[in-house]
Structures are given as structure tokens and as C-alpha cells.
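Listed after this line are the structures, all set down as C-alpha cells.
Readers should treat all values here as calculations from the given coordinates under stated rules, not as data from a laboratory. Predicted model, so just to flag it, every value in this text is computed and none were measured. Cβ atoms are built from the backbone, for glycine too; each structure is taken alone.
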Structure P
Amino acid sequence: MFDLPLTVLVLIALALVFDFLNGFHDSSNIVATMIASRALSGRQALAITAAAEFIGPFLFGVAVATTIGHEVLNDEQIKLSVTMSALVAAIVWNLITWYLGIPSSSSHALVGGLLGAAIVESGFGVVKMTGLTKVLIALATSPLIGLAIGYIVMKASLFFARPFPPSINGFFKRTQIVTALALALSHGTNDAQKTMGVITMGLVSADVLETFQVPIWVIALSAGAIALGTWTGGWRLIKTLGGKFYKIRPIHGFTAQLTSAGVILGASFLGGPVSTTQVVSSAIMGVGSAERLSKVRWGVAGNIVMAWITTIPVSAAMAALVALILRQWF
């Protein structure tokens, strides 16, 4: 690793910054309901979540990394400036949405950045439509699946909890630790792999690797960066997801986390990159609407949906601009 060209080291540094911000940005998605329902304190929740996120990528393979780094763009035609531009755009967008307290999608930002920079540099022919379709289907359908499954799981939980006294809340409160670990494993598995894919794409572009194969040191660096970002935590976003939709109780936290973990792990096994922000947000809304539709503050949800819609085109435009600037250097 230490013998790599300077440009490749810069790419890796940018990728790890993006990965750190991804963990920082998405930590709220995993711990918000657990903190809001008082199952654990903020620091306790973030610490166990970070540990699980580091372990996740080592357990469940690199299917998502292959999708992002090898199946969306022709990696043999991609220059380092493309991946750098995409990462710069995604980092800037993450910082903007973090500052505004909007839980936007790091996945959308990265995909948009890659598309914008690659098309400016090499034209539309560099895009592999089969892989891009796979990514867009995963990103588009996962929130709908999260909403539907959240609704169903909450209805089932309410039905089976009916015969029990109010102390059943203690069970839901304790089991959130287990569901949060499952969600953290799934997040580390899916989101850290996006960084692995970008780094490996850069290594192929720089002729450091002959074929697309994720090295173990790339897995370790990516897992460590996202875990560190998660442990640091994004408190602005925890407030949004933890309380602005509706008042979170232990049963809500349990069902939302169980739903989110199932959807994200399923997508990871299939190689589909999904947005943890989208999945968790939609699961929370599905869980709340299972009790009554008016329970969910749909105005807040609408603002987040607007962020989802704008992320890909905005990050694509930003990455295209950065690519035009970097063209003078490469």
C-alpha cells in the first residue's frame, strides 16, 4: 500500500473521508429509535453500533462493492479523476445535508457523482446500463419495501403483544440491542462496500490491480473508517429521525430496526446498494402508520423525500464540474 502512486493515495484518502462521513451521517439511522425509546444512552448505542459495523464487511462478502466498482461503469475506461470527482461531490453534499440536519442518502450522492464525472470524461458509452439499472432498482424499491414490511411487522407485533401486560415494553426495549446490532452489521456490510468498490475501481484505473478484486486491506480500511464515523455520531440527524416523525416507543424501535436490518441484509446478499437513510426512514413511517396514518408527521417525511429526489442530479452536476477542473491536472 505504501508504494502506491501519490494520486492513488489521494484517492484512498478521499474515499476514507467519504466513508467516515457516511458513518457519521448514517449513525442516526441506526441508533435514533433506540435512543429515542431510551433503550440505551447515545454513547452506548453508538459504541456497540460502530463495533458491529466494523465486523459486518468481513462476514457477508463484497457483492455490493463489485456492483458499485465494476458493474455500473467500465472500470477499465475510468480515469482517477472520475472517482476523485465523484468522491469530492459526495463529500460536499454530505456536509451540506449534515449541516442542515437533513438525512439524505450518501449512496445516491456517490452514484450521482460517479455518473456525472464519468459521462463528462468519457461520454454515455462508459455507463453499463445493466449494472446501473440494478443500482437504480435497488435504490428506488428499497424504501417502498421498508415501508410495507415495517407496516406488516408492526401490525404483527401489536397482534402478538395484545395478551401481555404493559411490562411487555421491557421486552421490546431490551431486544432493541439485538435488532440494533443486526442493523449495524447490515449497514457496515452494505455502505462500507461502496467505498471498497470506489477504491478498487481506482486501483484498476491506475493499473495497480489487473482485475477487479477487493484486497483485504481495502476492506479493513473501509470498515474502520465507517465505524469511526458512526462512533463519532451525527446528533443533528438523530434528532430528526428520533423524534420528528412521531413519539418513538420501544415497540416502534424494535420493529423499525428489525425491518431495516432485514431489507438491507437482503439487498447486500443480492449485491444491491441501498440507502440506509431511505430504508430506515421508510421503515419508521411504515411502523407508525400501522397504528394510524395521522400518527406520522408526513410534512417532515416530505422534506426528506425531496432531499432523496435532488441528491443524484445535484451530486452529478457537482462531480461533473469538479471533473472539468481536474481534467487540467490529469
Structure Q
Amino acid sequence: MTTLHFAQISDIHISVHGDHDDMFSGRSAGFLKDIVAQLNRQDDLDFVLITGDLFDAAIQFELDSFNQVIHELKAPYYVIPGNHDRREINSAEGLTRHDFAHRFNPQYSQRPSDPKAQAGYWSLEAHPEVQLIGLDSIRDEDFGGQVDDTQIAWLQTELAQHRDKMVIVAIHHPLHKLAPIDDDPYWYRFVCDTGPEMLSLLDNSPQVKLVLTGHHHLTKVDKLGQRLHMAGPAIAIYPCAYRTFRLIRQAGDAWQLTWQTHNATDKATIAEAYETMVNTWQRVGFEADFVQEHVPIALGSDYDRTGTALLK
């Protein structure tokens, strides 16, 4: 029986500036350390997927802090970039998108050399029957997302080469709207601009059965056709959590997926993160009713947090 056991960690936001806004960025390296210790106790863990925003400003201190903690992880780990993982466009300090890709993309040498080109995408065999594809959705001008034409062409070729496998796709920006805030003229950047094009491509690729995202800081599970889209919670922001998954091959091309959400820190700190999120969002101008509607989506329903699905 084919079984694959892995974890997803997202939106760590390690920061030289400490906690700020609704983010516990000054404590998140400690949260990550605790998660690594938890994962190291799981002897059958195959790999860990980190879906972007490792950092806050992508400076050397944050990189060093991350490396110091992740070095203790026993399982292999794979990383895709988030919008905080490259320096601001007008800044001379910190990692460029290519600096990040050079450090974390094992296939970096195969990517375009243009400094503005996306370079953080890769495709790896997670198991002889499972291909794991990580995409680069970040752009330099803001926190929104897109997948450029070169990467889309690469993805089309990659999917054609792995039609006989179960494919998992990881991308920092969700490909469809997840919450009412996505209709806001500013916060629509929580969703990838090229989402419709990407969804159309995936619709024509039935071997893609699971899409894992971050960025939105929500715990959400949506089924689009026969494909499951799972937005991962943030470590540094309420609900301060991460997920583990088990994939088991069923008869034919079907796979059973089970998932569980785990707290990244103690209940008192999570309660503090809840209050911080509510107060911060109201302080920047969101109505109290809107905030109270959003917070449960961040936490996720019982099914969003722990569930089972058959992927055919």
C-alpha cells in the first residue's frame, strides 16, 4: 500500500522588527522550533512543505534565524517563495527573488537568469507515484500574486510528463477567492491574479488532485471539481497553526487524504493572537461585524481543520 505522510508549514514571518500589527513575528522562530521538535517525533514523516513567507523583510538576520531552527529538522523540506521572501523593490538590503531561489530551489540553475523573472519553481518526486510541484507566484511591485507565461509553459510541460502520477501543486497565493475580504479593492491581492488561467490549466490536468496554498492566513478546504484546494493557516498569525497529511493509495487512481491541524504554540498565546487580530483589523478601519465574520474563517471549521477526502 502506498502511503505518504507530510506536513505543511506556512507564513512564518520571522522578523528582525519583532511582533507588529497582527503578526507575532518576534516569536515565530520559537513557534517554528517547537513545530520542528513535534515533527521530529514522527518517525514516518516523508517531508515538510513550506509554502512561503518564511521572512518579514527578507534580511540576513531573518534568514539566519530560519536556518538555525530548520537545521534541526530530520525530514527533508521543500520551500516555495512568498511575497515577504524578497526585498522591497526600492530597497538595496535583503534577498532578491533570485537570492531566495538560489538558496531554496534545487533546480535554480534551470531557471531564467533575468533578475525580474520568476525563479522559485521546481518539480520533485515525492514518491514514485506522487509528483510534488512548487510554483513561484510572487511579484516585485506588491504583495499580490501571478504566474508568468514562462512558468505556465513550464508547468504545462511538467504536467504532461507526469500524467501517470498523482500530482500535488504548492503555490503561495490561493487561486480563487476564499473570504469576503477578497472583494475589497485593496485586499483582492490575497488571490493570485492569474488564478483563472491556472484553474483552467489544472482542470485539464486530472492528475492534479491537491493544491496547497498560504498567504491568506486562513484555514480553508474547498473542492473544485475533483481537486481539493487547501489554504494553510499561518504560524505567526491567528490561529498560529500548521497541518499534517496522510495520502493512501486506494483502488485504481483514487487516493484517500486525511489531514489534521496542529497548534504551533500554547492556547494562551493563541488567545492573545486572536485578540491582536481583532484589535488590529478594527484599528485599521474594518467594521467590528466584518472582523467577527473573518476570524472564524481564519480558524477554519471542524472539517477545515481535521478531515478526510477521497481524491479520484
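For this structure, a couple of remarks:
- Structures P, Q, by volume of the Cα convex hull per residue in Å³, for residues 128-223 alone: label with the highest value: P
- Of the structures P, Q, the one that -8500 was derived from, the read-out being helix-only ellipticity at 222 nm (-39500 (n - 2.57) for each DSSP H run of 4 or more, over all residues; to 500): Q
- For mean count of other Cβ atoms within 10 Å over residues 104-111 computed as 15.4, the structure of P, Q it came from: Q
- Source structure of the calculated read-out (Rg/Rh (Cα atoms, Kirkwood Rh), 0.93) within P, Q: Q.
- Among P, Q, which structure scores highest (criterion: relative contact order in percent (Cα under 8 Å, 6 or more apart)): P
- Given -1.04 for log10 I(q)/I(0) by the Debye sum over Cα atoms at q = 0.17 Å⁻¹, for residues 48-167 alone, calculated: source structure among P, Q: P
- When mean count of other Cβ atoms within 10 Å over residues 176-183 is computed for each of P, Q, the largest belongs to: P
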